[in-house]
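In what follows, structures are represented as structure tokens.
Read-outs throughout are calculated quantities, based only on the coordinates presented, and are distinct from any laboratory measurement. Small disclaimer: the values here were computed from a predicted structure and weren't measured. Cβ atoms are built from the backbone, for glycine too; each structure is taken alone.
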Structure I
């Protein structure tokens, strides 16, 4: 499938790895994303959590930040997955967010293209993510990039008391 042309990102757009000093910024944008996704009540993470899990001794995920003119306009948070069928790692994109005033300007495309380059540079086999089924704007954006919906798969999750019960803990 051929990638459709998208707006060229601003000439001064920089996509850079986040550092520990960015933990508060990342948290602020995660809260903005959660507000957009109508999930703000589910954000319980704090800045210390991000410092520990994103920038500590054993980072669980990575973050890149998109900036124009030194101002953060978006981010992508991702981690390594593994495909037993491919026999290779991949990248799972947990969150991609572009601040509203900067949407439609090529920032989201630049973030995804950056992650595609990282995926290939590491020799990984795929880049994948989930999207809320009501977010037709994002779905259209992903389809225009050449992404394929995995409609035969459903996401399942254990969390909270259900996770504890499954682990054999008393709830």
Structure II
């Protein structure tokens, strides 16, 4: 009997505590707008404020997964993560968007940017090529296809190698005229 009473009291306390921790959706959006104003209104990107902004976006999407703005917030979280050089984190958000919001209007960009992060931030050329190729295959008419093809062509080349390649191409073009 005593055990049952303790159990019910703990359930009631848990319910009260969790209801107190629930921030209304409108208040979350207002907080996000304020953070965006702070983060994007300054001359330089403050890493701590940027991380706070990312957390606000992600928290909103967790608490409101069916809200249409959740995909946009995750996309912003991914972009901000990428800008803060948090490549692995941005890939997690791009994957989450592609999996949970396949109708989102920026799903193609998510795949392209995922490849971009693998190439430029994580230095993982195998995955970069894999996802650039997947992007080209899945979205052959997308405006970024030429960029993906160029990225594959120049993947893993040092700046010196690229300069040499461009000089050789330039010489070949001039010689054929």
Structure III
């Protein structure tokens, strides 16, 4: 019984320490990654704007459900192993700029992803800038020290390359 109380006390102290460190970290962050593809800009644009087709190439997505447009622009819900995340388009400038925003202020995180497409010799570059807000102190700790601010963006860029049969180098 004594060991159980000691273990419980250590776990409570560890959780308190994680929360305390998380409260000292900034809520907002900006992270940018880029990759080059051997595809024309129109193909990249088509892939990143066809939300309903994304579960076929994004490993982290289980499904996508289209929602009614918001201010005349697309909106949808992505379902992954972490749950549902509603998104909508803020900026839609074919074939070079797309900005999506998380539409649920009750999630422990929020923010935008800005997709910038540019022609490159023999292909296209895609730069994704995440302007995020991590509202929960626990998730701030986890984002900073465990999975990082760019893990989801890096996975997205690599999955997009795999869609086209390419292995891409992700760069900052």
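Some observations on this one:
- Computing Cα extents along the principal axes in Å across structures I, II, III gives 93, 37, 27 for structure II.
- Structure from which 22 was derived, relative contact order in percent (Cα under 8 Å, 6 or more apart), options I, II, III: I
- Calculating distance in nm of label points 7 Å out along Cα→Cβ at positions 86 and 118 for structures I, II, III picks out III as the one with the greatest value.
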